[in-house]
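Next up: the structures, one after another.
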Structure P
Amino acid sequence: MSSLNPHATAIITGAGSERGIGRATARRLAADRWSLGLIDLDGDAAEKVAAELRREFGVTARGVAADVTSVKGVETAVDQLESELPAVEALVNAAGISSPMPFMETTLDHWNTVMRTNASGTFLMTQRVMPGLIERGYGRVVSIGSTAAQNGGGTYSKSAYAASKGAIEAFSRSIALELAPNGVTANVVAPATIDTDIMGGPITSDRKPTFLAQLPVGRMGTTDEVAALIEFLVGSDSGYITGATYNINGGIRIG
């Protein structure tokens, strides 16, 4: 089930990547008749996705450029989307970067870049969208975490990435408690090995055995499987769920 309001808007960051979770989520929400505000560092890519959704599903969709680490960039992008689209009721924080750099090779500049993009970007987007959710007394925030935050690293990414995703989990739990009285929920979806470019590009036949060796289910996850979980968490049926982290990892971590 989608929003209580059939004309509500969901904003999705990182929606321009051709093989990304943000784009897959946009497609599922468009099929549910959400209006979509798509944000990506590549504004042309975001608008291309929006145009596809308009043609295929007949929904209202806009794509805009923004660097989610920039206060001004976030303000400008959300201002534009709020002026052109119906009321925002959901935010999906899907923008992010990976980091395969070993700890002892990680510079402060690199650490800061990963933390700004993944954690600070989630903070800035959530804080900008939140006043409208509070005012309307209804809202859903879903942020993309990672099994790496629980395992201390992933199949591909290492310490800086794991730390940034751990920050997203802690942040989401905090705002879940703080904003529950306002009708706003905040949850995290924590994927493991999903076939996206954040895993260092397409997972070719020579790379695949490394990834599959750790997965009890014997296959990698798809962006659409992750998007299906996000689709539920931004919908009206999920109102009693907040502060939760949902693992979607093919059994790489149980519990």
Structure Q
Amino acid sequence: MTVTKYSGNGNDFVMIVAQEKRNRSELAQKLCHRQNGVGADGLVVLLPHKTYDFEWEFYNSDGSHADMCGNASRCAAHFAHEKGISKNNTSEFLTGAGVIKATINGMYVVSDMTAPKIIRTDIEEKGETWWLIDSGVPHLVTIRKSLDDFNIEDAKFLRDKYNANVNICKVENDTMYVRTYERGVENETLACGTGMVACFIRNHKEKNVSNQVKVYPVSGDELYVSYEDNVYRFGGQVTKTFIAETFIV
């Protein structure tokens, strides 16, 4: 099997092309294993679609399904562009959360995100107010003055109670800094696209930021989130790490 490894600002994925849908949870666990596999946060499978450039199956590293992943959407769009699956410099594809349109400019990719759902704005936990926002997948978001203390046990508790990713963020001079505990990975990740978008949505609604901001995840990479023409957009560089043959099936 030929696999391609991509990184979306530290959020890494294994990409493959297939012709039919099937349960690939076990394959995802094998490929994503950091010691015995390729190593990744998730597996993305590109499948044919009659209407769109392709449809994807997305698996977290533990084999669970996820409807959407912002960084994976940018990596998948670039991968499809290189494979000739999508034409020109745009890619339109179906995810579990809806249709994503992406624009590719070299290694810089911008994804138009699906319309978010603000589920709750009044969650009180651990002495803080959290918003529950579905930006493709559900995220709990709180705003802090410092991100130095991100208690993983507290994040696990919130993840289990609300079945959501957990984000802490801060804003300085129209720039956001974000940390994410991610379902399916079950740990803090270097970057999470839907998490950065969810943090932007809360800060934008509370008028803490303008219509476009720089965002820095733990990886330290610079990304952008914006709100234009009633669409949330998420952009940044992607990296094609390597192409490899694997005996994992």
Structure R
Amino acid sequence: MKILKRFIIMVQFFTSIPIPVNIDCEYKDYGEGLVFAPVVGLILGLILCLVYKLLSSIFSVNISSAFLIIAYIVLTGGLHMDGLGDTFDGLFSNRPKERILEIMRDSRVGTNAVLALISIIILNYALLSGMGTDVNMMRALVLFPVAGRIGSLFGAGISVYARKSEGLGKSFIDCCGKKEMLIGGIPTIGIFVALLGKKGLIMAVAMMITAVMVTKILTKKINGATGDILGAVCELNQTIFLLLYYILGEI
């Protein structure tokens, strides 16, 4: 029952998929529930594949790619993109730690956020448009949300919370550790291997490594992570996956 409860919590939190169930959450449910983040990514990926099949029968791959990015934003409610924008606004403000954290919490959008979001959307669009075959596109669509959410899981698992006060990401970071990384990493590897064979193992491990690297870079200035940073790691790890997948070509 606890497993199902935490799975539903993760789907409700990380997606806009309507699940009309009210769940009484405990503090640790969010952090320990992050083990299901890659599976939530798989669900998003499968939905995007269905959307692509419908779009590709009407539009070119370029137009379909644009709609796919919009569909992804709708499915996630822009949650991680919001985190990416807030993170870049704060970290590139060249201010002390406490001021950076204040800027990241500010609901207003600055220039750095706009530039980061435009850049990530353009990159994702270009990479999806250049996937070539339908097989490559379908695999990429399934796997890139998984790669993103393993980023959030590993980002939380290796971090401490940066703020002195409570925040949205505190329960995720405080209650997620090496055990959750291991448990969540196993299905991630299984998903990648199922779609890419032996090379999927290499790609899955690469995504875990890039998640750790991106997290270390983003947390250096403030000596810890926030919910916004976990969202940023998700978005950046997705784009890194698409880039690596495109470079490798048809696997």
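Where does the value -25000 come from, among P, Q, R, when helix-only ellipticity at 222 nm (-39500 (n - 2.57) for each DSSP H run of 4 or more, over all residues; to 500) is the thing being computed? It was calculated from structure R.
Among candidates P, Q, R, the computation of mean count of other Cβ atoms within 10 Å over residues 17-24 that gave 22.4 used structure P. Could you tell me which structure in P, Q, R was used to calculate distance in nm of label points 7 Å out along Cα→Cβ at positions 105 and 185 as 3.3? Corresponding structure: R. Quick check: 45, 38, 34 is what I get for Cα extents along the principal axes in Å, calculated from one of P, Q, R. Which structure matches? The read-out was computed on structure P.
Each value in this text was obtained by applying a stated rule to the coordinates, not by laboratory testing. Note that this is a predicted model, so its numbers are computed, not measured. Cβ atoms are built from the backbone, for glycine too; each structure is taken alone.
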